[in-house]
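What follows is a set of structures for review.
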Structure P
């Protein structure tokens, strides 16, 4: 399992559209790569309404990034951590 630092990502509205409308969101990783992700579920991480546990998939792009992932993401700071599952 690869753990990758997210340095930029979507705001709350774009995250909501990804979940409810099936739109893709972009995450910029610490190495500069930008990945398009589909979000399957969002869970509140704490009571701040700014910290989220995500599950989703990266269906396109670099073959080493494609697959299912879990992530922690802060919409306040637009940073987080992505954990590729397979």
Structure Q
């Protein structure tokens, strides 16, 4: 049985695509700080890991490419959406 991933694929490696990706992660309630290891993220309500091992692998690959292409701008773009979660 094939499962549908909750992790969106970036359209390409542009700044706009990175911004869109963080927006989708925010909208889906899956946003986390990009310097944190996805496998360390725990759901507060259940105490269980937020992401499956497959999702962690996907997130690691996506973020590795983003950091390679855009460096510290990755955190800047994530921060824009992290601030939205704080102000909600």
Structure R
């Protein structure tokens, strides 16, 4: 996926002056990619800090809730209702 992600990022950067007009489905797909990357980096922090499993679960859940709330606040899209967008 590394090459695909790089191609997408490069294309976005090269066309950043143009409004992309993402559909809600496009947006949700982007959120899924971002959330995967976010959790990957979150787990790195958890490993570095040597967190207990209970604390890891709480932190991952809090991160997911914060991301859901952030997205809803600025887009009015409820990511917990993903079936509406796929």
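Given a value of -3500 for helix-only ellipticity at 222 nm (-39500 (n - 2.57) for each DSSP H run of 4 or more, over all residues; to 500), point me to the structure among P, Q, R it was derived from. Let's see the in-between values first.
Working: P: -3500; Q: -17000; R: -25000.
Computed on structure P.
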**Fill in**
If Cα Rg over 2.2 N^0.38 Å is calculated for P, Q, R, the one returning 0.97 is structure P
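Out of P, Q, R, choose the structure whose coordinates give FRET efficiency 1/(1 + (r/R0)^6) of positions 12 and 44 (r between Cβ atoms, R0 = 25 Å, to 0.05) equal to 1.00 when calculated.
On the way: P: 1.00; Q: 0.15; R: 0.55.
For FRET efficiency 1/(1 + (r/R0)^6) of positions 12 and 44 (r between Cβ atoms, R0 = 25 Å, to 0.05), the value 1.00 is produced by structure P.
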**Asked** Once distance in nm of label points 7 Å out along Cα→Cβ at positions 4 and 36 is calculated for every structure in P, Q, R, which label goes with the largest value?
**Response** Q
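Here, each number is a calculation from the coordinates, and none is a lab measurement. For clarity, every value in this text was computed on a predicted model and none was experimentally measured. Cβ atoms are built from the backbone, for glycine too; each structure is taken alone.
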